[in-house]
Structure P
Amino acid sequence: PFLPGDSLLFVVGAMCGVGLMDLGLSMALLTAAAILGNQCNYAIGRHFGPRVFQWENSRFFNKAAFDKAHSFYEKYGGFTLIAARFMPFLRTFAPFVAGVALMTRRKFTFYDVTGGLLWVCGITTIGYLFGNVPWVKANLDKIIWAMILIPGLVVVAGGIKSRFKRAPG
């Protein structure tokens with residue numbers, strides 16, 4: 001995913017800390033979005049089921065990332081869904097893998113809600129506390145720009161690097 005979730009949660013928390021947004025409402029909306037996003041990803045994985053194991057790399061499917069998430073899921077089961085919230089690349093595939101593995105909706109929802117609450121509330125609270133630091137209040141605009149630009153530059157650099165890697169010669 002293009003949007004760096006951890007950074008977004010942190011920035012929203014900091015904005016709440018300086019009084020630009022309401023903390024409770026922000027956490028409620030972000031938690032709902034996180035849970036619903038995973039529910040959709042789970043449903044897609046459940047729809048395709050085990051035939052996913054035969055898929056090859058494509059523009060929309062990274063076999064290595066899927067295999068890594070599946071291996072983690074096989075080792076840790078439902079806990080994967082909680083831990084994955086804090087691991088950016090695993091976060092993308094964990095609910096999908098749970099669907100492919102035919103985890104029950106009830107069990108999935110328990111881990112999804114638990115992980116979503118811990119992730120959103122935890123990182124947003126850290127951002128909120130950070131936003132209450134006087135220096136941060138005075139420089140929040142610069143901090144937000146840095147948190148947007150730095151991940152953006154990393155994505156662009158990665159794209160350029162992969163283009164040169166594929167180029168013949």
Structure Q
Amino acid sequence: MPKGPTARRYAQALFLLASEKNANQEWLAEIQELRSAFEKKEIKSFLSSPRVKKQSKNEVIDQLKSNFDALLVNFIGLLVARNSVNLLPEIEREYRSLLDSSLGRVSAKVTTAVKLSDRQVNHLSDGLGSSLQKEVIIEQDIDPDIIGGILIRVGDKIIDGSVHSKLESLKLKLLRE
């Protein structure tokens with residue numbers, strides 16, 4: 001089974017649990033912290049090793065309860081038991097998307113050849129926000145290969161105003177003639 005649907009279902013379940021506790025923002029921060037910890041090579045090796053006994057893994061997971069919500073730690077224990085800790089980054093993305101949606105926000109990935117100034121980012125965020133009727137959170141990406149212009153991704157929508165794309169279109173048009 002592909003990771004996407006599984007991660008989405010896990011994120012939805014976590015989001016519902018967090019909503020019941022009115023702790024959606026807090027859980028996002030905890031999920032981010034746990035994801036970051038589990039990306040460390042030593043921890044990843046320990047938890048995925050078949051040589052490490054299940055009881056030892058559970059003891060380590062139980063120690064997390066002093067710093068994280070117990071339900072969230074139990075969920076992490078489930079991921080470890082199912083050898084699915086590798087889903088955590090995708091679960092985090094899906095959870096963030098659910099949280100943003102519930103708060104009337106949307107994330108936009110903006111790719112430019114050079115870094116945008118804070119003023120440009122704010123102007124872009126305001127413009128997109130007014131057309132989408134949502135608060136827009138800009139994630140900036142620098143890619144010199146687009147030469148100039150801008151590439152905007154919001155969900156499954158793409159606005160390609162890059163020079164690279166315009167040159168490719170022109171090239172195809174000239175080749176057809």
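Just so it is clear, none of the values below were taken in a lab; they were calculated from the coordinates. As the structure is a prediction and not an experimental result, all values here were calculated from the model. Cβ atoms are built from the backbone, for glycine too; each structure is taken alone.
Quick check: -19500 is what I get for helix-only ellipticity at 222 nm (-39500 (n - 2.57) for each DSSP H run of 4 or more, over all residues; to 500), calculated from one of P, Q. Which structure matches? The value was obtained from structure Q. If mean count of other Cβ atoms within 10 Å over residues 36-43 comes out at 17.8 when worked out from the coordinates, which of P, Q was used? Attributed to the structure labelled P.
Which structure, out of P, Q, was Rg and Dmax of the Cα atoms in Å derived from, given a value of 18.2, 55?
Corresponding structure: P.
The value 20 for relative contact order in percent (Cα under 8 Å, 6 or more apart) was derived from one model only; which of P, Q is it? Going label by label, the one that fits is Q. Calculated for structures P, Q, mean count of other Cβ atoms within 10 Å over residues 108-115 is largest in P.
One of P, Q was used to calculate distance in nm of label points 7 Å out along Cα→Cβ at positions 116 and 132, giving 1.1; which? Derived from the structure labelled Q.
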